[in-house]
Structure formats: structure tokens, C-alpha cells
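Bear in mind these aren't lab numbers, they're just calculated from the coordinates by the rules spelled out. Since the structure is predicted, the reported quantities are computational estimates derived from the model, not experimental observations. Cβ atoms are built from the backbone, for glycine too; each structure is taken alone.
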Structure 1
Amino acid sequence: MIQNGKPDEEDQHDPASAPVRAAILFACLMITTLAAPGRSGAAPDRSRQYVSHALQGDLRPAVALLQGTPENPLSSAESTLAAQFQRRFIDRSEVFTDSLASPVARDVMAVYRRYWTKSLMGELPGDQGEGFLIAQLKPLVERKAGETAVPDSVVVERLIERLEGERLHVLDGITRPYFDLMLWSRADTTRYEVELTDKKQPVTVVFIGDFLIKGWSHFATFGRASTGGWATKEALFCLRDDYDLESEKFQVSYLQHEGRHFADYGLFPALDQADLEYRGKLTELAFARESTFELLEHFAANGAKNPDAPHSYANYAVVQDLSQALLGEATEDVGGLRPIPIDRIQESARALLLAHSERLRAAGAATTRGVIVTP
């Protein structure tokens, strides 16, 4: 598999040539878990359980999870996490310096951190989140001539325009289940031709860096899990400093995963994120060789039958379907897959992806929102 990246020097519509407001409502984010995977079949340590809760958007179980006992004391890494959690989410005493940010960027980031904290700790119901953000952000917006008050409908838009005026790139919108925010200042563009199971997909990749804030998943996990990239209908966005560009992490888990999303936006334009992620993760398994079992362990450790958390649900569905296909029974324990040759795992992933495509077409390619989420 060869995917050649060439600097895009002559593109007159370069997505990196001006501040980019990424349309996250049409994007699928790839979560790159930074914590080392444990052994398949072993009880996950508290840090990995914490990350799983965080990526589902609910940190209330972490209060009990991070309490050690004489019989089961916290490890050094777990003690570090517990102290971080106490400062950020319980005492709320953590100080964010944000020394490189402008005053308005610091104020906007502070609002989003308060929103994420209250949401993750169950203090702010989901249907009140937008109202909370608008009320907190509105004092940061100046009234225009003739306005007696800033309309709620323009608060976020005007703040984004102001941030873009400071040469910042902005990603906002919803990364389910929460409103998200990422701010960065560096962007460079490269073109690739990505091999997928059914086609070769030309894509533009915007390598981004120099972040001020990396979104709610990074905030919730203290960087133990973060957004490694995403796809929009115009380009792929990649956090350059997170990758060795010759590794499977980039070639497969970023480029082919997100290339699958890019192609699927055209094939299945109404598809919801859970099904998009299911297809992206199967694409990883269809091509990976060195990282196959690391991927399987990651999917198993971070899977949950929770439709409100699309990444977690897709992880769950991939493990269930692949184990059913290869072992004859659906299971959340991927240990039984280790003796199976990687070629067979790749073939099974390709077959599941093909079957999923056929189900989507049968449901109506132009209109279906997905087929994997069940009650």
C-alpha cells in the first residue's frame, strides 16, 4: 500500500491558506487513546476505565473509581490521575495560564471549560447546554450599532469571527454528546491518494498544530485520549505532532479511517456518526498488520452499547460483529482472536464492511441514517 503525499503549492482553494472554521456538524472525529493498552482478558486498570467513562461523556462514576482501598490501592499512574481529577472536576482549583492566547480567546476557553466540567459531572442537563453557553458567551460580544442587545442566534458566530480575525482556526459545533471547541494557529496542506477497500480516494490533508485548546475529549481525559483528526466534506484535518507519518497509526488509523469517512460523505450523505465510525474502524482492521491486536484491544476497552456516544458504540459493534464472524459468538473479550491469522481478520473486516454497505443501500443510500444502532 503506497499513499504518496505531495505538498499542495498551487491549489488556489487551499483549506490552510486562511483561518478555517471546520464544519464539525459534518465531521467525524477519530479518538486516539494515548494510554497504553492492557492485556486482553485482564481487568482494565482504573486509568483505562476512566478514559472509557470520559469518552462516553459521563465522569460521575470516576468519583468512586479513583478511590483506592487498602486491599486495592491506587498505582502511581492512577494516583496521578486521581489528583488531576480532584483539582479539575471536584475542587475546580486548576489554573489554566493560556499565556499564548489573547484576552478574548482566554475568556472563550474559560466558558467552554466551565460548560464541559458541569456537563461531564452531571450538573448541566444536555438540553440546557446550549443555553448555558450562550448566556456565558454573550457578555464577550459587543453590540453593533442600533442593537439594544446581542441576539442569541449570533453570539457564537460573532465570537468565531473575532477569533478568526486574530488568525486562529476554529472548530466548533457538536462532537456528541457535547458542544466542542478547538483553536489552533498552524496549518499546512498536502494531497494524498488513499487506498480503500472499494476505491482509491484523492484527499487533501490539512496538517494542523500550535493548539490553544483541543476539545472536550482532551479536556475530560487530561490528554490521555484526544482528537487525532477529522474529516469534513472538503478536506481531512490532522494533528501533525501526534503522528509518525510512516507508521500504521497515520497510514491506516488516520489516513484510511478518515479517507473512508470522506468517501462515505458522498455515498451515504445522511449517515450518522456511529455508522460512519463503524465503517472507519472496519477499514482500519481491513488494512492493519502491525497494529491489528492493539486496535482490537483499544476497541474492546473503549466500547459501550451507548448510542449517545458514537465512538464507543462503534467500537462495541465492531468487536461484537468481528468476534461473531470469526469465533461463532459475539463477545467483548478479544483474546480469542489472537490465534487467528491477520489475513483472516482483514478478510472478515472487509466482508463486514461490504455487508454493511449493502444494508445501507437497501435502506436507501441517499437517506439512511444508519443500521447498526439498536434499542
Structure 2
Amino acid sequence: MKGNAGEAYKQAGVDVDAGEALVEAIKPAAAASKRAGVMAGLGGFGAFFDPKAAGFKDPILVATTDGVGTKLKIAIDTNRHEGIGQDLVAMCVNDLIVQGAEPLFFLDYFATGKLDVAHAATIVNGIAKACQDVGAALVGGETAEMPGMYAKGDYDLAGFAVGAVERGQQITGETIKPGDTVLGLASSGVHSNGYSLVRKIVTDAGLKFEDAAPFATNKSLGEILLAPTKLYVRSLLSVIKAGMTIKGLAHITGGGLTDNIPRVLPDGVGVTLDASQWAMPDIFKWMGKTAKISAPDMARTFNCGIGMIVIVAAEDAAAIAKSLTAAGETVYTIGQVVPASGDDLVIIDNAEQNWA
């Protein structure tokens, strides 16, 4: 190889200049997400954050990490990347808010075979916009150009979020008891779980993601399947900061309703849900019917139209539902907490009839 070290690296497939161009391209969006507590901008070896400057007196830090999974393949195949950044942020910060934690800052990891600056900027700008939407600062990240690791056009994403909650104000689920009410917040679609099965269903049906959705007008399957994961942070924070008591929250991700709700339940209780009390989006009905998936399997794989579970005392349910509705959520009263033991802690009644 000839030339200087930078030129030699470029000949090996890694363009340092492209990486620097990406940093410059995303700086305005990252700056727009800045919040109280951030002590430095992009470009350093690490990011400083001062929780006291963010208004916390005795904070407990909460950290999460997640990815978008094979939903990325649909984005790549359809060349639609605008919403993927929100997916990444949502998968992390929704896991913070279920513990009562306010998101403080976020970092991303973007890996690809050959860096396309405009393409990568679209994704990272989407990350920054979602961070701004939830009040978290995008304080840094890593862009990895790895020729030979990824096929042309392929990329992967991971996100890392840190939040804080005042000591003693964590949401743990430990006070949940029989008689409590289960509220469900509507999802925006499939969110970011179950896409290996989603892609198989579409392929087995002989369809392409660019094809018109069999159950919708003027929308392709790709458009519907790429609807970004809903961000629940601001609406739930508004309730928490208003002093209303939420006993437990469950973000419905991989494992669906049946595996995620028990994660916040204390010993000796379960929940009974009534599937007739919420509207299951047509995309789920179509997948269930097309692939002949049973209702129990649907409930263990997908969110089935409920992206967040909110468990509250029965006497508080109406006021909290009203507050969440005012904050922009579609809220359903979908069940109650009951005494339970063993493995079947989530019973869903009327699913076969209402999900067909």
C-alpha cells in the first residue's frame, strides 16, 4: 500500500475522514438534545454528567442497554431508516421509566461495513430527535466501520441509556396486591420485538415489504412494520411528578404480555386481562391468521397492541387514566391483579374471539 497511514487505512476499507464528517453532520442534532447536567459536548473520550445540576438531590442511577434487532433488516431492504433511531432510544428509555427513572443521557453504537455519511446521519439524527423528545442528552457514541464484517448496506445499532430516580421513589412493584387495576397503554405497532418471526411470516406469505398491506389501504407492509416504537417517558413522568402513585410498570418487549408482566409482580399475585377491552391492531390479526399462531403464542411473542402496562390502586385508576390520556396516551382498563401462584401468572380472557 502506498501513501500515508490515513490513505493506507482507506485502502483497507476504513475512511477516517468519513467518520469525522459524520461527527460534524450530527453535532447540531446532538446539541439540540442537550439538557441540564451535561458538562461537555461531542468529541471527547467520555462524557461528564452532573446529576445535581439536573435537579436531583439523592439520585439512584439506573442503566439500560438494548438494540433494534432484525427490524433493521426491513429498514435496510426498504431503504427506510428515519424511524430506526427512535426505536433504539425507545427500547432503552422505556425500560428506565418503568423503574421510575428519568432519562438523563444516551449513547449509541453504530457499526457498518462501509460508512455512508448521509445514511448514517439520518439514523443518528433520528436518535438525537428521540433523545430530545424524552429529555435525554445524546452525549456521545461509537461509529465502527468494519469491512468484511457486514454485507454491503448492512448495519447494526445498540443503545445505552442512564437515568436517575430520587432515593425512595423507585417503582418496584412490591406494593402490588390483589384488587389493583391494570391499565394498558396502546402501542404504535409491533415496536421492536419478534421481527425474525415477522419477516418469516411475510416471506412465507409470498409478499415483499414494498407490497401493499393486505389489511390496510394506501400503506405498504414495510411502512406499517417500521412504525417507530412508542416513547412513553413524558406521559408517565407527568403522572409521577404530579404525585400520583403508580405501583408497577411493565414495558412489553420480547416475551410479550405473558413474560413481561410477571417481572414486576411480587410473589403470590398474577393478573387477569380481558382482551375484549382493547383494540388489537390489524397487523397482529393478519400475522396471527396468516401464520396460524395461537392466541397464547401471540401473547408470548408480541405486544398485541399494548406497549406499556400500568398497575395502580383501583381507587386511583380513573384519575391516572385521565392524566395519561391528557398526556397523549390511548389508555385501556384491561384487567386486575389477582391471587396467583405457579407459572401461569398472566391469564388473558376472550383472546381467541377478539384476536381472530
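Match the computed value 28.6 of mean count of other Cβ atoms within 10 Å over residues 87-94 to one of the structures 1, 2, and report its label. Let's see the in-between values first.
Details: 1: 13.5; 2: 28.6.
Of the structures listed, the value fits 2.
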Original post:
Which structure, out of 1, 2, was helix-only ellipticity at 222 nm (-39500 (n - 2.57) for each DSSP H run of 4 or more, over all residues; to 500) calculated from, if the result is -10000?
Top reply: 2
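To which of 1, 2 does the computed value 23.4 (mean count of other Cβ atoms within 10 Å over residues 127-134) belong? Numbers along the way, then the final one.
Details: 1: 14.8; 2: 23.4.
It was calculated from structure 2.
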**OP:** Have a look at 1, 2 and say which one yields 13.7, 38 for Rg and Dmax of the Cα atoms in Å, for residues 199-302 alone, as calculated.
**Re:** 1
**OP:** Identify the structure, out of 1, 2, from whose coordinates semi-axes √(5λ) of the Cα gyration tensor in Å, for residues 103-238 alone was calculated to give 30, 19, 14.
**Re:** 1
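Out of 1, 2, choose the structure whose coordinates give semi-axes √(5λ) of the Cα gyration tensor in Å, for residues 71-174 alone equal to 33, 17, 11 when calculated.
Working: 1: 33, 17, 11; 2: 30, 12, 12.
Structure of origin is 1.
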Subject >> With FRET efficiency 1/(1 + (r/R0)^6) of positions 95 and 159 (r between Cβ atoms, R0 = 25 Å, to 0.05) derived as 1.00, matching label from 1, 2 >> reply: 2
